Structure I
Amino acid sequence: MHVTRSLMEAGDGFMAEAVKAAGAFDTFEPENDPEGWHDFGAVEIRGETVFWKIDLYEADSDFRYGAETPDNPATTTRVLTIMLARDW
């Protein structure tokens, strides 16, 4: 998991709330998940929009190349990034 610096610096338990909200997100609809991959979401915390996204990499590529077979956990490394929307 990776979180942006501004999320880490938000203080007062904000980052913990963001991680929990990202993990609980299950509101996938055609408007916010047109491909059906469930790899991106947005949540509102204390009036601030927080984005999360999952990137899929080839397991042995040092995070340089996208996964050729993303449905194969033996060859795919998943990285969750959580950030404030303004970091995008």
Structure II
Amino acid sequence: LLTEKDVECFELAKDITYDIDTYGLNILTIKDGYAWIDTADCPDKLCVNFGKISKSGESIVCLPHKVVIRIESNISDKEGLDAIAK
């Protein structure tokens, strides 16, 4: 989770609900290995409509509230790694 004011890291393996209140309210939900914005009070609700993400490199952005949710993998933990290309 990246906002203009803060950076927070969460594990997809742990179910949580997290209120993000930077320039408005976004509610981040992590459940069953997926992350999504459940509720937001931004005008366009694109972040809510984006849906669930779970793969490394995927992200959800709320421009009005300056919030970015990004999935990053822990490469040092090679479990689940299929291939590395150079």
Structure III
Amino acid sequence: MDTGAPIIWTDEAKEDLRDVLHYLSRSPLAYVDNWSNELTKKLSLLESFPEMGRKVPEKELSHLREILVGNYRLLYIPTRYDNNYWR
């Protein structure tokens, strides 16, 4: 297992994150803070444990994984497959 792998976001993933943050901006500040903290913690864990997410059952790509942050699903490919590009 790779450790200390950087997370590289695709342009599409960055745009999706902006959309989520824009949507969440209508929520109470405490919810947004909790969600942001959860995201930060999970991303930090992923850098050390890139295979921690579960495989995505409905996709035919065996290397595609996901983690949940609140009601949102983050799909990613671990480093050994494609440099942790996120979508």
* Asked: For which of the structures I, II, III does the calculation of helix-only ellipticity at 222 nm (-39500 (n - 2.57) for each DSSP H run of 4 or more, over all residues; to 500) return -4500?
  -> I
* Name the one structure among I, II, III that Cα extents along the principal axes in Å of 38, 25, 23 was derived from. => III
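Where is relative contact order in percent (Cα under 8 Å, 6 or more apart) largest, in which of I, II, III?
III
Where a number appears in this text, it was derived from the coordinates with a stated rule and is not lab data. Since this is a predicted model, take the numbers as computed values, not measurements.
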